[in-house]
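Since every read-out is calculated from the coordinates, none of them should be taken as a lab result. None of these values were measured; they are calculated from a predicted model. Cβ atoms are built from the backbone, for glycine too; each structure is taken alone.
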Structure P
Amino acid sequence: MNLDELIGTTDGNAGATEKELQTFESELGFSLPAQYRKFLSLTAGGDNDQCHIESLGFGIAYVGGVAQESKHPLSDLRFFYQIEDGYRIPKDLLPIMDDGCGNIICIVVSGSNTGKIFLWCHETELLMYDESGEKFIKDYTSENSPNLDFVANSFLEFVGMLEIFDENSVDG
């Protein structure tokens with residue numbers, strides 16, 4: 001799949017303006033990786049139940065965006081997973097898509113892994129707490145978080161891994 005095909009599988013509107021991108025980057029405190037920034041300039045994201053990566057066993061339920069008309073604003077995702085609940089998703093990651101089952105596709109926005117794509121797995125989130133299960137450990141990053149699965153080295157590599165879900169291939 002390529003960027004245009006991914007955009008065609010979402011029901012979102014036009015992409016973010018340069019001003020919207022700059023405002024989001026200022027809020028984030030980091031520049032967005034170039035490939036992903038271009039994607040956000042082309043689409044506001046939206047619902048997407050057509051794409052999956054069969055080899056990794058997950059699909060996409062929705063795609064976040066930064067355009068004013070975004071159905072799933074990245075600032076809301078970031079607030080929920082990184083501010084309100086205290087960095088459940090490590091702070092060097094930006095949540096960008098949801099798989100519909102509580103797992104989040106993220107892009108690294110700072111540090112040595114910048115631009116890489118990871119899947120944050122909520123099922124193993126308890127690994128991010130101390131032995132008592134009471135104290136959340138806040139110093140995890142994309143390099144040492146126990147509940148991240150590496151997906152791709154870049155956003156375009158990730159997009160290239162996506163496939164359209166083919167209902168005819170499902171065994172019934």
Structure Q
Amino acid sequence: MFDFLDMENVEYSEWVPAGALVKSSFAMVSLIVVFVTFAVFSFSKALAVEDILGVLVAWVVLAILVLVFYNYRGLQIKISDQRLSVEYGRFDKKSLLLNEIVSCKKTKAFGRYLGVGVRVGLDGSMAYTTSFATAVEVTPKAGRVFVFSSKNPDSVCEIINQRKPI
């Protein structure tokens with residue numbers, strides 16, 4: 001896929017990994033599948049076809065979860081002299097021209113989006129959140145408000161606010 005930032009100078013780049021809640025939830029589900037598999041094969045004297053199919057389904061679900069977790073393991077923020085680009089996994093990408101941004105401010109993602117991931121807020125805004133920590137809220141001239149997680153929201157907004165037209 002063509003990336004506009006390949007042709008522009010990237011002034012700011014940040015990787016925001018998935019939060020502890022997401023990582024621990026994934027680890028817990030993985031451990032449960034492994035434990036159940038061990039229990040089924042260790043404590044069953046005669047395995048029924050249903051037991052084997054159940055374990056197989058659990059491992060297929062775990063494989064799908066591994067792919068989803070890998071895809072959404074974090075988001076990449078890039079700011080060039082003309083554009084803000086946020087990529088959350090392979091399929092969710094948002095790009096805004098800096099001169100189309102009306103405002104940028106630090107915000108909290110907790111409560112407003114009822115979870116992490118690609119979310120639509122109760123107010124109609126769109127969010128890419130990796131945790132319930134700090135985030136950046138960008139309001140474009142046209143379209144919906146966009147919120148994304150950041151470890152350095154003050155720095156991101158400072159750069160964006162310097163580039164937007166007065």
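Give the label, chosen from P, Q, of the structure having the highest value of distance in nm of label points 7 Å out along Cα→Cβ at positions 73 and 97.
Numbers: P: 2.3; Q: 3.6.
Once distance in nm of label points 7 Å out along Cα→Cβ at positions 73 and 97 is worked out for each structure, Q has the highest.
Out of P, Q, which has the highest value for percent of Cα pairs over 26 Å apart?
On the way: P: 26; Q: 40.
When percent of Cα pairs over 26 Å apart is calculated for P, Q, structure Q comes out on top.
Comparing structures P, Q by mean count of other Cβ atoms within 10 Å over residues 9-16, which one has the largest value?
On the way: P: 18.9; Q: 14.0.
With respect to mean count of other Cβ atoms within 10 Å over residues 9-16, the highest-scoring structure among P, Q is P.
Using helix-only ellipticity at 222 nm (-39500 (n - 2.57) for each DSSP H run of 4 or more, over all residues; to 500) as the calculated read-out, with -6000 as its value, let me know the right label among P, Q. All intermediate terms of the calculation are to be shown ahead of the outcome.
Working: P: -6000; Q: -12000.
Comparing all candidates, it corresponds to P.
Upon calculation of Kirkwood radius over Cα pairs in Å, for residues 49-128 alone from the atomic coordinates, which of the structures P, Q produces 15.5?
Details: P: 13.1; Q: 15.5.
Considering all the candidates, the number was obtained from Q.
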